[in-house]
Structure 1
Amino acid sequence: MIKIIADSAADIPREVAEELDIEILPFVINLDGRQIIADKDLKPEDFYAMVRDCNEIPTTSQMSPADLEDIYRGIGADKTIIHITISAKGSGINGTANLIAEQLSAEGFDITVIDSGKYTMTIGQAVCEAAKMARDGAAKQEIIDYVTECYARDTAYFLVDDLTFLKMGGRIKATTMAISKMLDIKPILFINDGLVEAIRKVRGLKKSLSVLVDFIEERMENPTEGEVTILDSDAPDKVEMIEQMIRERINPAKITYAKIGPVITSHAGPGLVGVFFKHKKPFTDYDN
């Protein structure tokens, strides 16, 4: 039997994780002297208000090696474990997981740790599909190949209200911060090589959202048959605007909505809006 593990940075809704039997590992959020267990103590909508009112930008902490070992042992050596983590450049949990997995291999544990290189539902969608594959009897290597291909092919494109959150968390390239400061613009961002960087520099919200839709139009596989996910962290007006653009220009078979959870909101801030979809070819093959 194969057990899929992810962490709360994948932003998989709790009811979906329970339905698909996905083990979700917690992160601790440090906010104005308080410690909050992400996804356990509060919903994303509750956290947005807390972040907007906080005195200091929140930080996050991964679970301890001992706690992670306890989770692996609780699942048991009789199961094959595939643990898919947040980008290793965004958290130390990947390194911790690899260390514990190597130690437990001597006891017969079969643990594969995969660095998604991604954040939020750009991790979570592939995790959910992996869990469905495991439930349906797919082999371990088949699942590993599937999620590895997803993370190499697809990424998210998005806008944030304040780059300071990403800067403080060390998850954005320094050149992106410098460009934004010099030109007084809010660049369009994407996830590349485990970090966030600028892909375009556009002035004005409406134009910026239009460029996000351009990416869908140019890069999405089978737009009229596919699915576009709109990501946001407390940005309902932007969601409404970009949804209208997507329906008018592309009209995909399905539009879904995903809330950015507390872990990623701690590092990207409220007001984020983005899009995620299946690409025709790896996103790195496109000219930016």
Structure 2
Amino acid sequence: MFVALATLWGLSFPAISVGLEFVPPLLLAAFRYDTAAIVLLAYAILRTDGWRPRGMNHFQAIAGGGLFLVAGNGLLFIGQQTVPSSVAAIMTSLVPIVTALWAFVLLGERLSRVGVVGVGLGFVGLAFVIQPDPANLLGGDTIGRLIILGQVASVSLGGVIIQRAGPTLDRLPLVGWSMGLGAVVLHVLSALAGERPTIAIADPTAVAAIVYLGVFSTAIAFLLYFSILERYGAFQAALVGYLVPIVATTVGVVVLGEAIGWPTFVGFGLVALGFGLLKRRALAELAGARL
């Protein structure tokens, strides 16, 4: 399940790059979550009794998930217009570290000294990935990488808002409703941005990209994620995020012909090391359980 989930999520980044050749970014993101919301909510209605949100905490969680976790992902689609899919995947591995910062700010969760070092290493790694040129901060694909950093911040914030709301609604309908709300927001933003679908959206490659993104890398992937979460716990489920960039980079380089410089790999290593320091106790417990 771990490898399957990493593969489904890892392939989503090249799929976005392919889809962007036919569909505007926010509209492509909206179609992704339209599809996923329909699949997940239909599955939730068939498999769970309490699929309707009831209570303010449910609506707060759905709003936080829809606006920040889902609609915020539109920034990833915008950024990938200029940023290679492999680099985008590596940047999203920063999510657990940024989540720890939001938890510190909004939930008052403490960071140890070693944890602070881990967070610092993560952002040093990010600098290697973004590689800003001080003489030309707006040049190249730096803007695209900063936009993806905005997506990382948004997704991380959404996760903390859901945690703060404390919903008792089952995870499956909670994600389904959040994706439905996020899709509506993305459609509105797409219209405001002047995006319009063209005949290219009917191209078989475009349709395949949308179906893959909506059904496989979102709906089915989240079902796998919840299975891992329930069987092994949140920490081990989070570890899949560090296999995803490996899958995305391999496909991006081999299939899409993307070129990745050594600073990007150094940056990913530093982000992974920062995560290890931040979650060192959980890693030690995991290692002890394995032994």
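FYI, it's all coordinate maths here, none of it is from the lab. Keep in mind it's a predicted model, so treat the numbers as computed, not measured. Cβ atoms are built from the backbone, for glycine too; each structure is taken alone.
Numerical summary
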| read-out | value |
| --- | --- |
| Which entry (1, 2) yields the derived value 3.2 for distance in nm of label points 7 Å out along Cα→Cβ at positions 58 and 226 | 1 |
| When FRET efficiency 1/(1 + (r/R0)^6) of positions 34 and 82 (r between Cβ atoms, R0 = 35 Å, to 0.05) is computed for each of 1, 2, the largest belongs to | 2 |
| Top of 1, 2 by relative contact order in percent (Cα under 8 Å, 6 or more apart), largest first | 2 |
| Top of 1, 2 by volume of the Cα convex hull per residue in Å³, largest first | 2 |
| Identity of the structure behind -22000 (criterion: helix-only ellipticity at 222 nm (-39500 (n - 2.57) for each DSSP H run of 4 or more, over all residues; to 500), calculated), options 1, 2 | 2 |
| Structure responsible for 52, 34, 26, with Cα extents along the principal axes in Å, for residues 114-241 alone calculated and labels 1, 2 on offer | 1 |
